[in-house]
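Undergrad: Following are the structures in question.
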Structure P
């Protein structure tokens, strides 16, 4: 098994006593917690669940690159 680290962008805000947030790649799946640290842990768990197919209806946004040769 290969382990790697990556940086994930997320959006969060505080509403009364809760921190609410979502992973920017998956904005339909929000989570909330009492602390920012719990929020980040929940988002890590959610990301893992989505990427390993545990959330069957997850809409996944992917990126790809296209190379085109231009003659000139």
Structure Q
């Protein structure tokens, strides 16, 4: 199963999203990534990143981007 990184706006949103997805039995964790523009917090998820992103959007948590695996934005 592929692993994907769903970038969020903040640590708080990443934690809220992780808790929400885990309540739906979706395996995920919060991860911090450093880059040229500073740090990014997001949710590392196994499985379908588009489904996870749609579920997060339904509760007002919008993903900034999705990377990893074979995802094509």
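Every number in this text was worked out from the coordinates using simple rules, so none of it is lab data. On a predicted model such as this, the values are computed, not experimentally measured, just so you know. Cβ atoms are built from the backbone, for glycine too; each structure is taken alone.
Undergrad: From P, Q, which structure was distance in nm of label points 7 Å out along Cα→Cβ at positions 44 and 60 = 2.1 calculated on?
TA: That value comes from structure P.
Undergrad: Suppose relative contact order in percent (Cα under 8 Å, 6 or more apart) works out to 19; of P, Q, which structure was it derived from?
TA: For relative contact order in percent (Cα under 8 Å, 6 or more apart), the value 19 is produced by structure P.
Undergrad: Now a separate question. If you work out Cα Rg over 2.2 N^0.38 Å for P, Q, which one comes out largest?
TA: Answer by largest value of Cα Rg over 2.2 N^0.38 Å: P.
Undergrad: One of P, Q was used to compute helix-only ellipticity at 222 nm (-39500 (n - 2.57) for each DSSP H run of 4 or more, over all residues; to 500), and the result was -7500. Which label is that?
TA: Corresponding structure: P.
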